[in-house]
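Listed after this line are the structures, all set down as structure tokens.
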Structure P
Amino acid sequence: MAEDLKARVHDFWQANPCGAKFAELPVGSRDFFAAVEAHRYQTEWHIPEVVQFDKWRDKRVLEIGCGLGTDAVNFARAGAIYTGVDLTERSIELVRQRFTFENLQGDLQVADAENLPFADDTFDLVYSHGVLHHTPDTGRAINEAHRVLQKQGRAMVMLYHKNSYNYRVNIMTLRRMGARLLAFNWGVPFIHAMTGEDEERLRELQQQYRHNRGRMLSREEFLNQNTDGAGNPLVRAYTRREALQMFTRFSKADTEVHFLNKRWIPGIGRLLPLGIEKMLAHHFGWHLWMMATK
């Protein structure tokens, strides 16, 4: 069953490369990659601050789940000895194209996070942003990250945060209440007008709701369908304590919380000053960063 689930995870991301929806340009073009990068660091401006790409010059960096390669090219631009893996052939194809555009060097290959094709004690940094909560056995993937790190190597792993505004309020309260409107024909245009959510995505959710209301509204399935797009077969969120329990093999592990997407806060979200946004993000943000040392 785990392998079947992993196959469905592969098929979903093969058809929906992470972040592609944020650029309405020909996928794989120079302008497409530029738009994806601009959107990522405008919305998730904390990433360069946390990662400090320049710090990894001449260091061996492994990224698990390289997606469209936005962080990948920033590691490579900064002079890191970069290796990127992804479960999907499509992502590796796109990242190779992006590296070619920029004349950057990197080892890019299709691989499973739970079974990394690298020797023990290989890398100075293992980096994974928003990926390992999509694999059936997240703990095993984290153990693999530990295995391939050299002694005193660092891991930076972002997982979704359960004790966040997005999980507790936006997804599990407001969205689950709003989902009941999908029972009505006028539900899709009404929700679109109120939230700006994509109508095609809302229609997919409406079909799921009408087919099996109980399953769709279950916490597990509702989270799947309300994070990275309708049809997503697997995602999990973790508390700090739950996440730390998966990092017990590391000599040291700490947590940081980031990313309060203001568009998820009705009415006043877009009006929040940066200082208040940062303060709230450090407590109730959606991105739980695990910062660990082997």
Structure Q
Amino acid sequence: MMKLNLKKNARYMFVFTFLLVLIILIFCNQLDRILYTPTITPEEWCASQPCIELYFFSLKIILVQPSSTFFVYLLGFMTIAIGGYLIRIKKNQKFVSWWGIALLLWGMGAILAGTSYQAFSYEIKCAGRVFCIWTSLWEITYLILSVGSVNAMLMAQANLGERDKWGKIMAGYAPANFVVYVIIVVIGAIISIQFMISFELMILFLAPTILFLLIINIRRYVHLKKRINRSLVIIWTSLILIIGLYFLYFLLDITNILWEQGIWFSENDILHIGLMLWIIYIGLVASRFGKNIKE
């Protein structure tokens, strides 16, 4: 009974935990104490990346990486739109509903990330400071939303209708993983430990789930030959390939090579364009499943 209740109330656990974390971080924000190593001045911030000045009457705003800002905001709003569409057409299909929730979280996270890492990074991290700060509440919220999103995808898998022990395990693991992660993030933010609020730690929490979802769908497609499992294999394989392409672009330092030529196209643009195609495919798969649950 406890496992069934956990599965039923996992959505409320996600929401409650997220709101609790926001309250704690807002009132116990120590993020201004964490600086880059070596330190970066506001002048150096725009010397290393594309910046343009925008004026709204007497107000001057420095916009960072304008082309990348366009791509990440487009990704965010598109993902939210597709997530909202899936929730609207769910027709009591929890698999579709959880994918809709996952995309809403992913889209909101993308917008927050684009705001702090790119668009308004100077205004958030550097303006009025001697040295630029390393992170912000925007980025912490993005990390939490991203982990919540992937765990919501795990909840979607748990509600796919394949009745076995793995469904119950996933339904218990997803909210537990999310709660543990946000506890670590809150502690890291309060006592200013950089690794605990880093992108790298987020990847460590997400990687096992993504690999598990890939493996379990490969096994189920081999044994059951169901179209939905094949589609999920494509989803997780393509995500791994997109992330791999992002790191390859980064390691080859293609971004700086292009920026020196006045071409503002970065590894983040590769990632975001790839994710747009990924999100569209997810929307097609989930909506098709909602119309034909026996596929």
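For the reader, a short list of remarks on this structure follows.
- Parent structure of the calculated result 23, given that relative contact order in percent (Cα under 8 Å, 6 or more apart) is the read-out and P, Q the choices: Q
- Structure (P, Q) behind the derived value 13.0 of mean count of other Cβ atoms within 10 Å over residues 207-214: P
- Computing distance in nm of label points 7 Å out along Cα→Cβ at positions 87 and 191 across structures P, Q gives 2.4 for structure P.
- Once distance in nm of label points 7 Å out along Cα→Cβ at positions 23 and 95 is evaluated on every structure in P, Q, the highest one turns out to be Q.
- For 26.6 (mean count of other Cβ atoms within 10 Å over residues 63-70, calculated) the corresponding structure among P, Q: P
- Comparison of P, Q by distance in nm of label points 7 Å out along Cα→Cβ at positions 79 and 263 - largest value held by: P
- Parent structure of the calculated result -12000, given that helix-only ellipticity at 222 nm (-39500 (n - 2.57) for each DSSP H run of 4 or more, over all residues; to 500) is the read-out and P, Q the choices: P
FYI, it's all coordinate maths here, none of it is from the lab. Predicted model, so just to flag it, every value in this text is computed and none were measured. Cβ atoms are built from the backbone, for glycine too; each structure is taken alone.
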